[in-house]
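Have a look at these structures, which come just after this line.
Please treat every number below as a calculation from the coordinates, not as lab data. Given the structure is predicted, the values throughout are model-derived calculations rather than measurements. Cβ atoms are built from the backbone, for glycine too; each structure is taken alone.
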Structure P
Amino acid sequence: MSPVRGEIEVVEHAALSGGVWRSAARFAVQELEPVFAGHYPGFPIFPGVCVVECAHRGALATKPAEIAGLRFAALGSARFVSAVLPGDVLDIALEWRREAAGLRVAAKVATGRGKAASARLHYTEESS
């Protein structure tokens, strides 16, 4: 169950270039997201865990076509550099690389005000 209720918009499905897949997704942060009720009343900020969830959902929605399925394995890192507010649109740029243990996805998240966060997500492939 996701703490985020809105839908991910696919901007670009994964395309391979120079051994790296690149894809993009977008998420409109609606003022009615339930997480705003407790984070923080009177000055709502979209929680960092929700920003990472949007990156994860963007990865699932834009995965390379040759990959049958993905299973989330680990959050390698996350860095938050500016607040995400109600009404912001998250532009999520994803870079995919194969690793010995599966796939690493580097996510860069920005709003209209600039860089908001970055994260490294690790996945294992599921066979079809």
Structure Q
Amino acid sequence: MKVQIDENLPPALARALNAISAIDDHEVIHVSDFAKGAPDLELFQRAVDSGVKVHVTQDHHHRRMVQKEAIARLGLTVFELASGWNNMGHYQKAAWLIEWWPNIMDVAKLTTPGSIYVVPACNARRGRLKPARR
């Protein structure tokens, strides 16, 4: 499965996840590799056109109807990091995202394309992925 990490997360995180995910035949890229600075709707279209199935971001796309509709129409599965992730340093964010990664990939495989999930700001042992509301 091909996954993209949004510009609001560091490219190094995408490279680290790519190295780890390759074991399971997943590819992780960073948005800056192909759509740096693109508006979200254009970014979603470019992602799908290049085979991306999953988008990981700190943005809260579920709050904007036009973005929700585009995600659903294009069949992109989005994982939004809850607002508490903004307060974490790079190392903690990387550690927790790596811990969450198997859950994210499992949900991405099983969910209906076009879904949006929230990744809580806690370790994966204490939380669970939840469909975004609104």
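So here's what we get for this one:
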{"item": "With helix-only ellipticity at 222 nm (-39500 (n - 2.57) for each DSSP H run of 4 or more, over all residues; to 500) derived as -4000, matching label from P, Q", "result": "P"}
{"item": "Origin of the value 28, where relative contact order in percent (Cα under 8 Å, 6 or more apart) was derived from one of P, Q", "result": "P"}
{"item": "If distance in nm of label points 7 Å out along Cα→Cβ at positions 72 and 88 is computed and equals 2.9, the structure in P, Q", "result": "Q"}
{"item": "FRET efficiency 1/(1 + (r/R0)^6) of positions 32 and 96 (r between Cβ atoms, R0 = 30 Å, to 0.05) from the coordinates reads 0.85; which among P, Q", "result": "Q"}
{"item": "Answer label among P, Q for the case where FRET efficiency 1/(1 + (r/R0)^6) of positions 40 and 104 (r between Cβ atoms, R0 = 35 Å, to 0.05), calculated from the coordinates, equals 0.95", "result": "Q"}
{"item": "If mean count of other Cβ atoms within 10 Å over residues 64-71 is computed and equals 12.9, the structure in P, Q", "result": "P"}
{"item": "Comparison of P, Q - label where FRET efficiency 1/(1 + (r/R0)^6) of positions 24 and 120 (r between Cβ atoms, R0 = 25 Å, to 0.05) is highest", "result": "P"}
{"item": "Given -0.43, -1.01, -1.20 for log10 I(q)/I(0) by the Debye sum over Cα atoms at q = 0.12, 0.19, 0.21 Å⁻¹, calculated: source structure among P, Q", "result": "P"}
